[in-house]
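Nothing in this text is a laboratory measurement; each read-out follows from the coordinates by a stated rule. Everything quoted here is computed from the prediction, not taken from an experiment. Cβ atoms are built from the backbone, for glycine too; each structure is taken alone.
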Structure P
Amino acid sequence: MKRIPLIAGILGRRTAWLRPLTGAAEELACADPLRLLQDCLEDGGPGSVQPNEAPLLPLADRDLLLAEIQRDAFGDRCEADAACIACGQPYTMAFSLGAMMASQRDPEDSLVEGPDPESRFRLGDVRFRLPSSRDLADAAAAEDPASAVLTACILSGDPAGRETDIEAAMAAAGPVLDLDLDAVCPNCGTSQSPRFRISDFLRQCFVQERRLRQREIHCIATAYGWSYDSIMRLSRADRQDFVGLICERPGRATPLDAFGGRARATG
């Protein structure tokens, strides 16, 4: 298991433990990265978030954990494909996910206090928690979802007239990986700001790898006669190691050869 310190956590529990990825978890990611996170969370004992608490994680911690999964599976370097808003030509951006995460961590705002032992923050007399995936889902049907989320996260104090300041404090205390990238089209030189969301990016990476994953499963099943479910329960690292062993014979093609290389981390 891998231990990840969290930004705020849940009710003072500020540690998450992630189990190694399996093929089954990778398939979950193709549908919903939050389901992947729920599958990967492990009970690490006192002070850790529990597997069924993924929807309750602050969005900042959710994105932190998804970024760790992204880096473990595909490496720190990301490549994102986009189409120019001016000339329409495709281009590719490359960036470091670790550097992006570091840039989101602004120097501590002296006006924002926290997190306290219960994972709460304070701005003046207003006490708040960071929004979670559950908050977004609950507020989706509201007339003003943003106001509904803010209301749900205010624990005490009067936010009237200070909503913008409180939202800015939340963003500073718990930055999320949902932001505009700075890019310049190499074809026409137009500056633009394509959107990056770690949840969408991670999901697309696993979707792009599905064909390769199927070839790896086929390779192991053919060589060892193992069932599909047994292979899908293997860790990602073990599955790839078994394929490497099977294909060690000189001249034998590997799933990577048939696929044309492991899926590029694009979004």
Structure Q
Amino acid sequence: MAEKVRLQISGEVLPDVQSERPTHEIALTRVGVSRFRYPALLRRNGETLQVFVTIEASVNLPPDQRGAHMSRFAEEIIRAFEFPLEASSFEELAERLAQDLLKVHDYAQYCTVTLESESHVEGHPFKLFASYDTATKQRVLGVEVQGALACPCAMAMTGSVTHNQRGTLRIELQTNGYNVLPEELVAIAESAFSTPVRLLLKRPQEKAIVEAMHQNPKFVEDVVRDCVMALKSQYNGVWAKVRCDSFESIHPYDVFAEWEGVL
């Protein structure tokens, strides 16, 4: 075992155990922090928003480094979000944080950052997330939207009635060179369901949604395929991943469908 590296702080010499050689010199693909929730002030289009961001950030660890300096993740995240950040996109924020973290982890070759936050369009909530990898230099923007599905099989068997379930549709899109608005992805996702869901429905709106749902029954596979086709019409040639999870109402399990590829 190599001799411990020591740091001198306020006259006291402290061991830097993380910089020792490990017993088993195996390189690790990713080491970092996850589920790190922190308030952030984001300034976009002249408007300042306060949001809670959930962060996962990691660096690779070489075989001769026993541990990553975890406090550097927290220190850099706090520093980055101390003041309102000018960012044209959520992906830009992820990229800037990844680049800053890589600088302070001088033993690492790459850094990956994923950000997730709650947002809304006209009062309808959705999850917003973005990621950046300094190795691949790929920006990814994503949304997760809730909607409703009516089963086509049950309707075909009964002739008029079916079972309904709520589901989520998650879209990931590589945005290098593209200016993609999250609101655009939310609109595409909502249109792929049998019907969207809403926070507030008075009786006339509830009637309209229930009728529309039964006039547009869809399998989870239909939702994914319809979403992919809508994405192709706007983002042809871009890598994407689409996944729909349906929370089944007549089964003790859920079902899903997923597509990944170049649009």
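Out of P, Q, which structure matches 0.10 when FRET efficiency 1/(1 + (r/R0)^6) of positions 12 and 196 (r between Cβ atoms, R0 = 41 Å, to 0.05) is calculated?
For FRET efficiency 1/(1 + (r/R0)^6) of positions 12 and 196 (r between Cβ atoms, R0 = 41 Å, to 0.05), the value 0.10 is produced by structure Q.
Quick check on the output: 0.30 is FRET efficiency 1/(1 + (r/R0)^6) of positions 52 and 204 (r between Cβ atoms, R0 = 30 Å, to 0.05), derived from one of P, Q. Which one produced it?
Q
Where does the value -12500 come from, among P, Q, when helix-only ellipticity at 222 nm (-39500 (n - 2.57) for each DSSP H run of 4 or more, over all residues; to 500) is the thing being computed?
Derived from P, not from the others.
Out of P, Q, which structure matches 21 when relative contact order in percent (Cα under 8 Å, 6 or more apart) is calculated?
P
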